[in-house]
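Down below are the structures I want you to see.
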Structure I
């Protein structure tokens, strides 16, 4: 009989059964209580037990109490306190009312051992193994520091301190991952999840471009310069701009923009609608939260003002909007980008539509529940390609087989960086209504 079995033997039979069942979930075979972290226990009590084990709240409380008794016997005072805390009881109650995820996240943040979101990382709600391992190790570090420091866990001072520790850990070599930084472990896990999501056909199209997404590259000066139309438009909106009755940009902006960036045809434009690239730029700025509209006036937001003077901010936000969202439009954009990155020669748009249709046909329907067709795809792909032209990423050509599209040299840099950002984004689960 090992030490853990001897401790369990001191519990009453029912508590012993509950504790054994919980430890089978919490610990690997042959694991020791000294290896159990507070963050792992909280994940079990506040998420896995109520969400995965379909038992009444009374039984959840009994499981928590059985663990508390065991941790008291083993000398793990902090773990016993978590089991018996009013917060644990409150989270159980929230799950019974359908508000469990909200309560879980709030309780985790207040505990002080949950690695916070920082300027370097936003944690996923749904994690691959690598990201989960890094999160647990940072939680272990935070748990150890709580007893050593005078700052109260969960306070604003602690959160700032925890953010510093988290960022430092992510870029410091660790013996658990030889040759890789913890941040690289997280990125590899996210890239793997992104690739495995969806159908085999999707993976066939995405797999060839994965090597281009494994390393982050600083944007070149040429790439940052390609964002000039966005920065120029932000400058015009900084003080507020009255829009037309239909909510469009006025000619006082449309005419100089078309002339400055070569967006004119045979005559000056008469409205924003005649300059699709400008419309796409305006839409991107609104979607990215750089511009807001109130009472027919367009203003830059605080983030928009930052982006005017900080090209790196504008770069990051613009990349995020190239593949924003989680729906059909984003799925089409991902595959279109992968195809353009895969081929250096112009690719016929009809061929792109056919390949994307083959991959997505079994995964998506129209809002009415019907099977989408080539027209539906074209309605999504067209605006995305136009936005790519705004950023200088895409050039369209007339080929013998029809209209074709290709990435510009700098477009390959931008689209590769944007697709990388898409693949490495945190997987989020919305809070309950």
Structure II
């Protein structure tokens, strides 16, 4: 019943959308209320209009180009009914990149109007295989999206009867020209995540194997609490051997003393026996100190930051290798990835508003602390500048790991520059100026 209500709500929102881009964003982001998936994309007229979790697709990114080729192939091959898709269903040139970008189970939903005209397609990728009842529900959603897009195309225009067209044109032109001089804040959107700035990185104290992991991701721990334990069987065996060697060296030393007292000839010089005792004692002390370090404990109170605990269990580690982290919950801040094409001059302490996916109607405000001068590949596979922003909140801080979209505000510019900055930049690149 809840799924039916979610489907009806999505259909209402699709019919109320003002343009095709809004419909595409609703499909890729809000279909998650029906079924769980890893990635969603909407394809129309040889373009990727929207990708889940991104403010806007980056057309030159390798993932976007590959996904466009996949959708173009599926639109030609699958025209009527939803189809479950795997890498084997694609041409050889597209198969090799599937595992790098997507999980195994794909689903293609053609979006076609009643007249049979293609309005695009919705591509979903999930970890679990798609079930027939899921594809049936999603087919209804695709049909609703087709009706909404078709309705936008045939919406009638209301004729202007109460004003003369010439006079209205002049008024509109003057208003537009005046509006071009208005000062508006320049802004950019960037994928963002809540991270900790005060984080203790827990590393392996010695070479060994993780014998036991005692914490889980997002678990609260106190200072001194045990986090993990290295396998100590090898160290204990070496310590037993070293202790036996120390006892033997001590016995030989005492026997040598007795022989020297009785004026008998000593086979091994006493300084050598004494040095052997010191060597074995040092070996015992070293192994005991190593055994004391197999218990890995937290130095501060905090929350465990760990991606996959199963990977650590039984894993051979080297001295100093990173195992996990303990972050202070009160040290939450925003980490954002500003796409290269979205970059803009930012003043010191530029304002930032974060809209979390769990609460998209509420903004968390902050200020930019720093932004890298060199672009790098983000977790979404796009070139972007990584930055950090502090939060103004003191209480009720968001949980570490929550994601959303950050709006970064720059300096005020004229409306003309705000509207035509990107078209001018694209034209300059196209013309080679």
Structure III
């Protein structure tokens, strides 16, 4: 979304669309689109994938570059990920404006259009002050290699590679395991990733899925010998979204996460129950950056042997400097710190949500995506602040949920916005007071102040 240009960019199958935000129906689907058809279709079909859908180029990453004139694009390209850079008017760059490091999209966007992935373009704080793409996706056709990845860093003026890529440890379930990524954010000296995955700490008791937030330092260049191609500052912690009680009821599977522009202090996330819970339900929980940092400053978790319980690491056994801390040069970290973080990326304490209960929860409801707004109302001379959640559902509805100061909330409206199709994405324009909704087959624009559009 580019509100300064009144433009909404939409990644689709074989195309990028450039829509008029004021009225998307005024956009021309042929003129305001860039065709990016897949190559290697025959090879994709030979691997057993369907030509009409899987062997197409599904655009999964659209990120504005730092210069404000170009757009980074990455698509599945018939199960052979490929990335591009184009102008904001959806024309290709001339040859003399070639962007180094662009062309191979592996680890930047998924092979499979059905996979969940995330990416964020970060312009400041990286090694050498160079821009970089941070991505969470699957890096193999077989889906055996979930990865948090930063691309090779190039000096765009000279085309010279300055720093090698960094990634999570390959085939190590302590780092990532059957991961579904839902969001990534540039916050200060860190990049945060939100995802759900198979819980390695629950393995001895069965199978469970937990939601996580992971953190890497932007200035991370890996270790000198140990973890030389990997993150030397990677940590992750469980996200707790639960109804309290003697036996808390957990919403374990994060589906969407949102950060309000201009407010890096809070994250809002939609969760659902797990498949094994026997009860369908959803919740919205809020997390502060302070509580996230507190979890990362706490004790580490470890399993001494494959049959042992997971327990907190004694503080006396944690090496110095503390693993996961951002330092001037990770290549100068001693081997004992690198070996510790290699085997102890998981924190012991979960990140608690704001308030005693979730901001909203409801049974027999599956939330799929979330955006958040803040409204100010003058009530008898007092400024009252409301947090407004717009949450898409698996049944094509949009719930408008209002939370007032103090934590109480209620459903203010339910819009039947997309027939029976699941709502896949939402975007909000605070300038135009419009909500944009995407399903697999349609786009809709909903005026926030006009509840008649149901």
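Structure above, values below:
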{"quantity": "Structure responsible for 2.8, with distance in nm of label points 7 Å out along Cα→Cβ at positions 73 and 257 calculated and labels I, II, III on offer", "calculated": "III"}
{"quantity": "Highest-scoring label, criterion being distance in nm of label points 7 Å out along Cα→Cβ at positions 185 and 313, among I, II, III", "calculated": "II"}
{"quantity": "Of the structures I, II, III, the one that -18000 was derived from, the read-out being helix-only ellipticity at 222 nm (-39500 (n - 2.57) for each DSSP H run of 4 or more, over all residues; to 500)", "calculated": "I"}
{"quantity": "For Rg/Rh (Cα atoms, Kirkwood Rh) computed as 0.96, the structure of I, II, III it came from", "calculated": "III"}
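Every read-out reported here was derived from the displayed coordinates using simple, explicitly stated rules and does not represent laboratory data. None of the values given here were measured: they were computed from a predicted structure. Cβ atoms are built from the backbone, for glycine too; each structure is taken alone.
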